[in-house]
Structure 1
Amino acid sequence: MNILLQQDNNCDIPIILDEIDLHVTTKCNLKCSFCSVRANEHNYNDLSLKQIFEIISQAHNLGMKELHLTGGEPALRQDLEQIINYAFKKGIKTRVITNGTLINKKRLYRLQDAGLLNIMVSIDGLEQTHNIMRGSSSSWKKAINCVEMAVKLGFQTRIALAAFKNNINEIPKLMEIANNIGTHIFSIFIGSPLGRGIKLKDKVIDSHIWYLFLKKLLKDVSKSRYGHNMEIIAEQGFLWSDTKGFNPDNIKGRGTGCSTLLKNFDYLIVRGDGNLYPCIFFLHNGVSLGNITKQSLKSALVYAKKQKAYEKFVKLKNGCKDCKFNFSCNGGCSGYSFLYFKDWHKPDPRCMLQQKIVKKNTFQQEFLSSQQYHQQYYPLCPIAKLNLRTGQFGGSSEQALS
């Protein structure tokens, strides 16, 4: 018999998965101040190797094409290569998401021999800033070395960065370093007050800072500051009155926002205890879609659809129903509403209609004219991405890269 409980016999609702973030451990060797999953703070055991194999097998049967092995720090698992090889034999595109500090050249060879082709390393600024944010004086050098070695060994190598007020000005220089060592993809996310980051609300970037940053970054890209080969993906974050090319009908994946939570479960997070979630913002306080240690993956998702889990989330919030922008933003992010108001169903606090007074800072004063400063904007799902080279929008990084 399966280590998971037998499937429900009533599985007539079609479920088609595309991408899974699988938390193979909740343990980590670092103590990052902004850790969204609160690594090392949980009292449940990691999933066993057999359980992970079962999850991968069931997800593959439901159409999963992409598997992201994350944590915690996945390199802490000595059986990581076995997990990778199991997915590789099924033809699943697999990526390891790591802080890079535990992966030396010998480990990279082992990962490569197991079938790994893609690796993402988290680097959050230049050396001093990164080390402070990660709580380790040697983490930056080790992470950079991991990227350099991975590039030389032929991995598709990606750097991911969480942008806050204290590191945003270092991003262009880090991108130059990344380009010079041959990084294939550079991904930038707006740091959110999620998990341990709840204490960093004063460092979260507002729409005006982000507008200026993206505008300058696009200008740098057009002037080939970061070469011609490194793909650059950034969280779009907001739509402003001068944003061009965004069509919500063309967005696919989880970045379509909360309004599509009941339409499909093409993206899924498997937490370290087996709980299933449709978005990172639900990981700590949201309703679980089920638990794969107690039921099959398909039966959990079918049950969640039948019971209309997250039904309230697909409806426009009070204050959003009559807004002329709701077609594009769909009410913004319920996760941000909970983080700031402890209420999933209040309007997104990032919305201009929720912010009557916005304070300028030096960064804004330097680059933003008064006309631009007062333009209209509204928030998007944090998972929506922009390819800064091509202008392609996507509901995921992969769609933006396509």
Structure 2
Amino acid sequence: MKCLLVNYEFPPLGGGGGTTSMYIAKSLSKLGHEVRVLTAAHKSIPLYEEKDGYRVFRIKCRRKLISECSMPEMLSFVLHAAIPMLKQIKKWKPDIIHVFFALPTGPLGWLARKIFKIPYVVSLLGGDVPGFLPDQIGIHHRILKGISHAVWKNASHVVANSSGLCRLAVRTFPDIPVEVISNGISTQDFYPLAKQPARKDKLRLLFVARIAPQKGLMVLLRALSLISIDIPKTNIALKIVGEGPDRGMAEKYICENDLSEMCTFAGWVPLQDLCKTYNEADVFVLSSVFEGMPSVVLQALACGKPVISTKVYGSEDLIENGKNGFLVDINSPEQLVSAVKTLYSNPELMEKMGAYAIETACRYDWNEIARCYADIYNINSVR
């Protein structure tokens, strides 16, 4: 089957949504499907690539940064990609189009269906669902609600990547069925390395995310301030992996609250280097306010790390409280402190959780996830 995947971000551009589309492309190709990817270009990346059995076509647009994309840049991709996509469809004649993010990418699927009658699947990944981050992007969703509804309504399937996001989607448009296909994990790329020498006097925490309000780094830093009251600062270390608009604010808070010896900024780490980064930590912490299905949690679990996560969509599916990590309330530094202290004082529990974390990750193999999508494609590719 010929599958055209469309996403405004694709590694090395962007975050979890791009990574998701990359692994689906790779896994579909392994299953014997012919896969092409249409995505945004960047000055540091070739416009055309062949890798892992699929082809990547990058469209020149206004994308400036590797790690993040503004809304005007997203719109720029959609406008610049429309004609090249239609030409690709006319020449290559794909059987199915899979668009990642109902907005901004979804209208491209809608356009292809209107012109060529090709079915398309929409993957909902978080920020593209009305009601997600209402304080930050709620106004955009209100303005674009009609477009979102048209994209969902005309899709052959609308797929959410977690049960929580599915519930939010159904509340948004009750007339449109939404199903759940989780994100997956590649245990070939993320796995436990040889155990690092134990440091009984230090607990190494890891945060991997864009440094933006949605990701809640400031809440984690407030938790560190509270932890340092009872545990010596030299005994807790936090590595912060990522870049984003709140980095300056975070650095200022760290300096003003005397947390410099506890915190290290590692910047943006390439996907291929993240396995080593996870393995250097003892515990992974996700302090987000909103998520769809956080790939970083799956990555940490696959590397055998206990996860402390806020009760966001996706984490509620992945974390079994007390077994492979802890779930804490959103915006609660006190509960983060309690979870960190529990693991700090109980290395045996931490080791037990790490072992169960690996078992959890094995249930989310990307090849199985890709088969779920291939089943949908087969149902809807008959025109």
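The table for this structure:
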quantity	calculated
Comparison of 1, 2 by FRET efficiency 1/(1 + (r/R0)^6) of positions 257 and 321 (r between Cβ atoms, R0 = 25 Å, to 0.05) - largest value held by	1
Which of 1, 2 leads on volume of the Cα convex hull per residue in Å³, for residues 129-248 alone, largest value	2
Source structure (of 1, 2) for Cα extents along the principal axes in Å, computed value 64, 42, 40	2
helix-only ellipticity at 222 nm (-39500 (n - 2.57) for each DSSP H run of 4 or more, over all residues; to 500) derived as -13000 - corresponding label from 1, 2	2
Among 1, 2, structure where relative contact order in percent (Cα under 8 Å, 6 or more apart) as derived comes to 15	2
Origin of the value 2.4, where distance in nm of label points 7 Å out along Cα→Cβ at positions 201 and 337 was derived from one of 1, 2	2
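Readers should treat all values here as calculations from the given coordinates under stated rules, not as data from a laboratory. Everything numeric here is computed off the predicted structure, so don't read it as measured data. Cβ atoms are built from the backbone, for glycine too; each structure is taken alone.
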